[in-house]
Structure P
Amino acid sequence: MFNHVLLASHGTTGAKAAENMAISTCTKGGSLTHLFVVPEFWQGMTGDDWLNNGSTRDQFRQYLETELGKEVDEHCARVSRAAKQQELHYNKAITLGEPEKVLIQYSKTQNFDLIIMGSPRPKSVEGLRSKMLTKNLTHCLPIPLLIAPYPR
């Protein structure tokens, strides 16, 4: 069991497997820090092809940010409830950036015992393919990394 676990999770099926593993791996009374990285690529979704003036682009950007914020808040609230049910201290860190780089940097900010993240989505499952699990990530982390298997 571990006293301070860093969970890299963003709500996908694989990430939820990591959440369950993190909660069951953390010692009762321990701390679970939830790192939620919003990839920078979402900012490009406000392209100007049909948003032909600045006001319309700003309204659409605000809409996207609001919807994304709601999804992140709901996700963090769900993980927080699950952590509290297991008598864990829950902390969250929400940031914008490249997930791999943010995880490496954030892992050095506190004395974490373990990092837990989900495995990549299988090729047979539709959806965005995360490029987070790279050689750079596995070679640059200062602490052990546990990868939760994708649920069957």
Structure Q
Amino acid sequence: MTLAHDLYAETNPAFCVYALAAFINAYVQVNEIGPEMPLAYIALPIALSEDLAGSFKGTNKRTGLLEWLERTPQMSLGFGERVNASLHIVTPAVRYGCSTQIFILGVDGRLRPGTKRVKAAAVGRLDTSSAGVIRRAGRLGAWLATAGSTRNIFGILGLTV
């Protein structure tokens, strides 16, 4: 029996909220001020990307963004297009996450954990591929928390606003 990969399920706002919550929670564990919202537009497309999934093998939260990028030269190829193509995925996820109070968007433009929590049991029931998205998002949260300012991170990734 061949299992189909359900791309729609992995790009719906509810699932993406789980990934963004993992990203935000990991970021806040390292840097309590929380990530600026534009970082969600970087983290989610990377975490969702199956073609980059293998590049996370052998990494941990201490690996860091620069070391991972050095190991993953293909990351820079078409990354701007990848981010632009994911706008219709990230924006509804941020809105849904804020409306459900899983995270909040402060007046300073930073995302922080909200009053509600993602149910760990639900995350535990995810298939291997979907659970990998959540793990990658968390790892990116830790890495971006130590990578400097949002402007610096955009520059490292070759993005301009």
Structure R
Amino acid sequence: MGLFSFVKNAGRAMFGKDEEAAAPAAAASAGPSAAEIAALNNRKQAARLVQFVQGLGFGVEGLNVRVEGDTATVSGTVGTQADREKIVLAIGNTAGIAAVDDNLEVSNPEPEAIFHTVERGDTLSGIAKKHYGKGSKYMVIFEANKPMLEDPDKIYPGQVLRIPPLGD
């Protein structure tokens, strides 16, 4: 699918402040270099993202996540386009990640959804009205974003949601 942009400081906090502060602090000490600390932190963040995605229950074969700075690159094979998009969103809607480079392959290709970045004042029904013409279709959007969304009333500015095509 390509490279997707996200709001870096919006989303689920998974990375500790101590990791962010470690690289500059390393430059002042005689220990590992700032680059070595940054590389270690990138590997830790990637491992946490893999664990997070696996915990969501998507059937991903060969899941691999690499983090460099605020960009995550994800690869592996998934069964559906919906799972592919959900994995990209799960990773991208993580505080500290500003971009996701999607290298996932889909076993059973389907039409792609569009992505919507939530703005202040948005509701799922308002987003449904904008994209589908009917606010009552908000549950389609809610279901398309499970398990990242646990409640249709709990969305936040900066969050990116998938808006799947409506079935006939």
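Each of P, Q, R could give relative contact order in percent (Cα under 8 Å, 6 or more apart), but the derived value 42 comes from Q.
For distance in nm of label points 7 Å out along Cα→Cβ at positions 69 and 117, the calculated result is 1.7, so let me know which of P, Q, R that is. Intermediate values should be presented prior to the final figure.
Numbers: P: 2.7; Q: 3.4; R: 1.7.
For distance in nm of label points 7 Å out along Cα→Cβ at positions 69 and 117, the value 1.7 is produced by structure R.
Here Rg and Dmax of the Cα atoms in Å has been calculated and equals 14.7, 50, so which of P, Q, R was it run on? Of the structures listed, the value fits Q.
Matching task: 99 is the computed value of volume of the Cα convex hull per residue in Å³, for residues 13-92 alone. Pick the structure from P, Q, R.
On the way: P: 91; Q: 99; R: 82.
Among P, Q, R, the structure yielding 99 for volume of the Cα convex hull per residue in Å³, for residues 13-92 alone is Q.
Matching task: 2.5 is the computed value of distance in nm of label points 7 Å out along Cα→Cβ at positions 37 and 101. Pick the structure from P, Q, R. The correct label is R.
FYI, it's all coordinate maths here, none of it is from the lab. Since the model is a prediction, treat every value here as computed from it, not as a measurement. Cβ atoms are built from the backbone, for glycine too; each structure is taken alone.
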